[in-house]
Structure 1
Amino acid sequence: MAGRTERTLVRILIGAALCVAVLTAALTPISALPAVALGQQRLFRLEVALLVFYGILLLVTPAFLGLTRGRLPIDISTRGEKFAEDADRSTQRAEAVVEELEQTTSVLIEGLEAANFEIEQLKKASTATVSSGG
């Protein structure tokens, strides 16, 4: 139930962020267009709207989730935010994979040593056969 409420609140927050971005773009005074707008008012307003919208998403949404969940992200990137628990789980998974690979490597090394021993025995046997039969 709490997950559904949280998702609903995040959706409302994103809708509000979109409204704020559109209002900010519409109400931004244009005295001299910066170079990034390429001399076009519409492009400038779109850039302002995108800046405000993504700024809200990157800053306010993690803060909101931090307040509701009681934890803040340790990393915010283009892939989203990463929480400490997720990082701990990924570290544990990586350690388990490394341990499994070490065990597999040990088994392969033992097999290789056994194969090398058998090859040496076969070489000795073939050398003894050649020298005694020749």
Structure 2
Amino acid sequence: MLAKALRARFEARLAEAGASFPAWAVLSCAIAEEGLSQRELAERIGIEGATLTKHLDRLEADGLIARRRDSADRRIVRVSPTPAARRLHVRLATVAAGLDADLVAGLSPEEVSALRRLLAHLMTNLEESHAQPRAHAPAH
């Protein structure tokens, strides 16, 4: 329930700043690892290629990303953020940092550190459980 409420609040604040959650996700990844292929970008974000293409079309129309064919393999399309994307991302990162501060308000630095460590551990558990085949319960 917390994840759902947090996502809704983050989306609302991003909208106030003139962006969307998909734009934030794509730009964050494209800036962190510039020159990713569309396939790599979709994998990093965890969405289907067709869904990413829709988001990239909008971001490109808004002047926030540029797509170009890979010189070594023309089948690959590389994605790069524009200077406008970098400026927008700075604003959006401020929004994210503000929400993060609101979220941990009233917690000590030690509690925040422990929370982040525990959340990272939960994420690792989730990723590992997804990678391993599930044992089926015995039939009764």
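Read-outs: derived from the displayed coordinates by stated rules, not from any lab. All values derive from a computational prediction rather than experimental measurement. Cβ atoms are built from the backbone, for glycine too; each structure is taken alone.
Overview of values
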quantity: Which entry (1, 2) yields the derived value 1.4 for distance in nm of label points 7 Å out along Cα→Cβ at positions 8 and 64; calculated: 1
quantity: Identity of the structure behind 21 (criterion: relative contact order in percent (Cα under 8 Å, 6 or more apart), calculated), options 1, 2; calculated: 2
quantity: Parent structure of the calculated result -21500, given that helix-only ellipticity at 222 nm (-39500 (n - 2.57) for each DSSP H run of 4 or more, over all residues; to 500) is the read-out and 1, 2 the choices; calculated: 2
quantity: Entry that produces 30, 25, 14 once semi-axes √(5λ) of the Cα gyration tensor in Å is calculated, selected from 1, 2; calculated: 2
